[in-house]
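A.B. asks: Multiple structures are listed underneath, in structure tokens.
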Structure I
Amino acid sequence: MPHAFKTETQLINLGRHPLRDKGSVNPPVHRTSTVLFQNFAEYENYEKGEGEHRGYGRYGTPTSDSLEEALCALEGADHAFTFASGLSAVTTAMLTFAGAGDHILVPDSVYASTRKFCKYEVPRLGIDITYYDPTIGAGIEALFKPNTKYVYCESPGSLTFEMQDIPAIAKVAHAKGALVLADNTWATMLHQKPFDLGIDISIHSATKYVAGHSDVLIGAVMCKAAHYKQLKRVHHNLGGCAQGDACYLALRGLRTMGLRLKEHERNALIVAQWLEKHPAVNRVLYPALPSDPGHALFKRDMTGACGLFGVELGKVSSKAVGKMLDGLHHFGIGFSWGGYESLVIAYQPHKIRTATKWEEGSFVLRLNIGLENTDDLIEDLDAGLKRLMATK
């Protein structure tokens, strides 16, 4: 499909091939492991690395092809790979471009599961990690070593929502011969074009806004042609492929993603602006708000926001937080985000930070604002915050 078409039109049509699929509006689900060769010659060509045969279901199906085609066009990439989860996409990308004896730079605000992988698994492989202040910008140059292979970015971070100056970081990294890998899940491919900012490898948890219905795990990594062969090799060798049903559900979610994302952003802004004025709230961590320290970068690099943000409560007791959360009606206590339903988790950033300082004992709530009526959500949060303030 020509890229000149508007995004709304692309979301409806990308990855669909009714003529190829015998008139089906939606690409059918291909559930397969074995993929038969037509003859011995085709098999021999495959073994030599020649020909078009995919070899095995783990290396993709027509269903994953359709999803990858759509994601590539929306992201501005040359190639895409789908994975069994967002974390599988993250870990495969990280392992593709660094190995034993290498050094990588990772933001202190990185997604918790990515950080666990970096803490427990990456050092065992002989890779050295330096965590950096996500607001460091061009100052990251001071942290480079001769063996630094890439800078990993997540803008904003999915727990404390610091915006990163990615073009400044990319300029330094590329001058040093290093790559920039970035988790683009929060902004989505609709609100940020990573390759225009200098990112080399873009990563998504398509579980979130692409799929959008809290019923599938799926990830994606996108790249330009220069990094295709290396990513393809590691993707195939690690085996973390997405199944046909997951790709089908992600394609289904993609059709309404534009509409859902607009409503998530609208609802989140209403709730966030209300929370800014609440006496129990120290500050709201949401780059879409003019009061946020990262707002200027947000306006420069993104065309919109999603429904995920943080609320800093300050030093309150676990008992008080429990009283608040346990009585909520419209916010489920649960991980993930990007689905139609509202969610909340509570955490203390100081427990997981090493390169930046957070007040010890300070609680932050992470809110996923869903598609419910905002009056109901605000009423629910107001009652919860009153319970919190009444509990020592």
Structure II
Amino acid sequence: MSVMNLLRACAMSIALFAAVSTGAAAHEIRPTIADVEVGDDTVTMTLRITLETLLAGIDLASVQDTNDAPEVAIYDSLRALPADQLEALLRAEWQRIAQGFLIDVDGMALTPEIAEVTIPAPGDLELPRDSTLTITATLPPGDAGVSLGLAPGFGSFVPRQMGGGADAYEGFLNGGEMTPPLPRLGILTESGMSVFLRYIVVGFEHILPLGLDHILFVLGLYFFATRMGPLLWQVSAFTLAHTITLALAATGVVKIPASIVEPLIAASIVYVGVENIIGRRNLRGRTALVFGLGLLHGLGFASVLGDYGIASGRFVQALIGFNIGVELGQLTVIAMAFAATGWFITRRWYRSAIAIPSSLVIATIGAYWVVERTLL
């Protein structure tokens, strides 16, 4: 590696380190989950929700981590408030906040009221505080169904119609999207195939654009490879491994706190980047290593399925669909990297000018995340 290439790599690393040090996203904002009951004259939603984001006025459509929001100082101060004070603020701000809960009956917008709110005492201030908010709205006369959603700035939404067993409707909506009309005199159902297809999209989106740490890990694999065949074997081993631990963790068989898993995932990114720079070429050993690291990444993926609150009757469809989506996302990352640099992969200067500098950048970002997730 020439001095010029080394200096170029260091400059790239410093620039990216400075960029991520202003607020790298270690955790995505979680969706709001709602248990929905539709009666003859009332709709009731019991929501698992982070009230502090709403009170702070954070636009959840524009950020993936609360640390990136302009209102982060307000948000952090709200997380430290006692439960009674936070509830008092919620009730005082309800007229504004209520507009973000979208309830529509045949084109008529309804405004909900607070029925009950349960807020836990402040805990670990590094973690979001999940509150339980029950809201109700009186339905107009007739039998028209009820469509539900959240305003775009309120983030993603997982509504589940209660009382219909495993086949009851359970959606995953982006902010601004609405459910189909949920009937008053029955339960809206959906097939296992629709759940399967929906979670393919969820898995893909968890890689692109949401999974920057997993993207960097896959790029670390890419910049090690000189041929596509071994690379695809490594990515497949990674997928198989994270499928195993994802299933074990999401079903509760294995429980490891995110405070341990997230720094280790960051450390795995550092490892693949550094190994690329060192230049070891033991493909069999590398594939075994990737499988082991995939077991670790599966524990990180498990929080995603847990956040979406999948009904147990649909877990298999969701798990398979999610993993297919993740695999498609990983292959898309590789395809994009190959489109950008694959033309040069057989050139003599490819490793010194592209693979090593890129791996140095990847390792640097991973090292920052290790520090951020353990000390900051």
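Nothing in this text is a laboratory measurement; each read-out follows from the coordinates by a stated rule. Small disclaimer: the values here were computed from a predicted structure and weren't measured. Cβ atoms are built from the backbone, for glycine too; each structure is taken alone.
A.B. asks: Can you tell which of I, II yields 21 when relative contact order in percent (Cα under 8 Å, 6 or more apart) is derived from it? All intermediate terms of the calculation are to be shown ahead of the outcome.
C.D. replies: Working: I: 16; II: 21.
For relative contact order in percent (Cα under 8 Å, 6 or more apart), the value 21 is produced by structure II.
A.B. asks: Can you spot which of I, II the value 43, 43, 26 was calculated from, given it is Cα extents along the principal axes in Å, for residues 74-209 alone? Working shown, then result.
C.D. replies: Details: I: 36, 31, 30; II: 43, 43, 26.
Derived from the structure labelled II.
A.B. asks: Suppose Kirkwood radius over Cα pairs in Å, for residues 202-313 alone works out to 16.5; of I, II, which structure was it derived from? Can you show the working numbers first?
C.D. replies: On the way: I: 16.5; II: 14.5.
Structure of origin is I.
A.B. asks: Quick check: -17000 is what I get for helix-only ellipticity at 222 nm (-39500 (n - 2.57) for each DSSP H run of 4 or more, over all residues; to 500), calculated from one of I, II. Which structure matches?
C.D. replies: Working: I: -11000; II: -17000.
That value comes from structure II.
A.B. asks: Another one. When distance in nm of label points 7 Å out along Cα→Cβ at positions 42 and 338 is computed for each of I, II, which one produces 5.8? Could you put the intermediate results ahead of the total?
C.D. replies: Working: I: 3.5; II: 5.8.
Corresponding structure: II.
A.B. asks: If you work out distance in nm of label points 7 Å out along Cα→Cβ at positions 138 and 290 for I, II, which one comes out largest? Mind dumping the intermediate values first?
C.D. replies: Numbers: I: 2.9; II: 6.2.
Result for distance in nm of label points 7 Å out along Cα→Cβ at positions 138 and 290 over I, II: largest is II.
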